[in-house]
Structure 1
Amino acid sequence: MYSTMKKIILSILFIAIGFSSFAQEKVNFTEKFKRDNHGKYKIEINELKELLHIMIAITNSGKENDDMIEQEGQYYKDVRSYFKPFENEPIIKTFDSLMNVSIYNYIFLTGNAISYHFKGNKLVKSDVFIFPANAVSGNLKIDKNPITPYKTQIEAFAKKANFSKFYSDHKPFYKGIIAEYEKKANLGKQWKWLENNFETKKDSYLILCSPLIKGLNYTGQFNNNNFSLIHMNLPPVDNDANLTPLENELLNTRVMFTEIDHNYVGAPTEANKELINQIFADRKKWVDEKVYGISAYPNPIKVFDEYMTYAVFVLYCKDRYGDVILQKVIKDINIQMTERGFTKMKMFTEKLLQARLSNPNQKIDEWYPQFIKQFAQ
């Protein structure tokens, strides 16, 4: 049911890292923006962001990395064919060098794409998203929007390669991807369930998608002017011919849900961090440190949160799909998490299901301390 282990590790790493919560001056949620977006979600294949994904895809680094770039399917073939004459442009060489310096430059470039938009052949600054991707996990920060120094070169590349024609020609394909998300990922249902089960409330969601995204997914949130927006950078939904429609739905829902629920689990985890740090202090009890990628969870809070986000997905499936499907979900999650190094997933899930059963009418936040204390035994 799941992708190759290597792809999973990359996804795990970037989900774990995510974006930090950005300073308020980096976004500007005007009253009009708030009115237009409150209670709504948007799925978008952003024009500049897609150009940047394409430019990275045709670098040598992109061509050599099929974990970073989705290289299967007609769209990738179209990209390689259409942009082949422009693979040696100076800006492509520059982007290649940035990828070689640090894979985080992939996040900083694509994550800041929404800070500009095309107006004809020129890039114009957004008056809402000023500098949206300025840090990763609070540890790695940049002090200048990386789009800005390359703005003129990006404009020149787009014009020379006639990117607007490529983007326009593929709009029906992009619309199909968005329609698939609407049909198969159930964002609205996930959002409603999470806010019914947690005290945290979010005002809006933005899914930024690209057909070229593969394993490097990331999420974060912006808070400004009493408005909270969750953004997710995700690949298109899966349509695996070897899976049933329901299995595909569960896979696509899991990918999105375990991104979203970090934003709901975070508050009660923070409120109980001292208890978590105490009970989950013995790292060897909770993770297999020999598994590649587990270093992305360096402390008790990170470990607990990853257990919790996947276990909460199990709760969602119990409510959404019933007990028959639940057993398959539990089995799949236990296998996946154990392979990732989270050796106590089975026990963790069982205790969470029992805690929910004992507190059917309470928000998860309310019985968080009681739930955590079970692991002290």
Structure 2
Amino acid sequence: MAGELLETQPAALRKIVHVDMDAFYASVEQRDDPALRGKPLVVAWKGKRSVVCAASYEVRKFGVRSAMPAVTAERLCPQAIFVPPDFTRYKAVSRAIREIFSRHTDIIEPLSLDEAYLDVTENKTGLPTATKVAIAIRRQIREELSLTASAGVARNKFLAKIASDWRKPDGLFVIQPKDIDTFLPPLPVGRIPGVGKVTEARLKQIGIQTVGDLRAFELATLEVQFGRYGARLYELARGIDHNPVTPDRPTKSISAEDTFEQDIPLSQTEDLIRRLAKKVWLASRRESRIARTVVLKLKTKEFNIHTRSLTPPVPPASCEELAAIALSLRERVDLGTERLFRLVGVGLGNFGESRETDRSSLSQETAARLT
């Protein structure tokens, strides 16, 4: 039965653990301040433009969820306690969690500060099953960090992620290979990672409400309806996921954005663009590769998003150059002087060669010019 201990599998079969911290930011706040324990806690700045970063389980009973506008959370639970986020502290705790993971395996794929996949097909501690590894990790997190984590164990990433959410909070669930064909079919299609509200609505339009309904559709039909994602849905409905746990994924982009207290015209965004460029530039200095594309993101008062990007012949070599390019991109936004904006963001993307490689090629180019 699903939920029992996972037997040792043949070497060719992966053993994946998905670990998801429980209400991470809120739990850290409650751990560090006893007065907050057991209270309806919202991690967010108060204000009409703020969104909820995390919600304790006590406040979730009122319908408060992450990414919800803070004013909505306050309306749903007037007695909620609001605490501003402290990302420096959360990152420090996340590093401690990662250290616990690394005791068991080096194949770790972080998804965020509070969530990661681990491939424990061959674990470093010699534990006989993936379930025992998950038990050990959860125990060490509890004993050393005074936090709780939920974990899912399965043969692939897709199933492990579903399993980790099955007994939240502070739970462990295992989907054994022999139980896949009985476990998956009754699930709502919305439980499939990646199926958002829009895709779920489209699936329901063609009579698909459960994973079992999805299984009844042929591959060709799903591909006609959903393109390449149709093939993915076809496989996931059968518990198939060939994606490996990928440690240290190369950074695709770095960005920072901010929402104004009040909507403002484009002409008043320069100071914030410069501050965001500085933040992005400092973050990019920790990367071994060079980003070549600068991106400017703007959101209007009506929530319409506009982006502009530029890949200059030579990547920006300083924070000042990055800010100058971002400001030049602003000049390419022609929406009228009366248009008001609520958000601006600056990003770097298109990461290429390492800094050493780039320096070497530039040196060679300089030498060629001198000879």
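Since every read-out is calculated from the coordinates, none of them should be taken as a lab result. This one's a predicted model, so the numbers in the text were calculated from it and none came from an experiment. Cβ atoms are built from the backbone, for glycine too; each structure is taken alone.
Structure data summary
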item: Of the structures 1, 2, the one that -16500 was derived from, the read-out being helix-only ellipticity at 222 nm (-39500 (n - 2.57) for each DSSP H run of 4 or more, over all residues; to 500); result: 1
item: Given 22 for relative contact order in percent (Cα under 8 Å, 6 or more apart), calculated: source structure among 1, 2; result: 1
item: Source structure (of 1, 2) for distance in nm of label points 7 Å out along Cα→Cβ at positions 218 and 234, computed value 1.0; result: 2
item: Top of 1, 2 by FRET efficiency 1/(1 + (r/R0)^6) of positions 114 and 322 (r between Cβ atoms, R0 = 35 Å, to 0.05), largest first; result: 2
item: Given 23.7 for Kirkwood radius over Cα pairs in Å, calculated: source structure among 1, 2; result: 2
item: Distance in nm of label points 7 Å out along Cα→Cβ at positions 50 and 186 - highest-scoring structure of 1, 2; result: 2
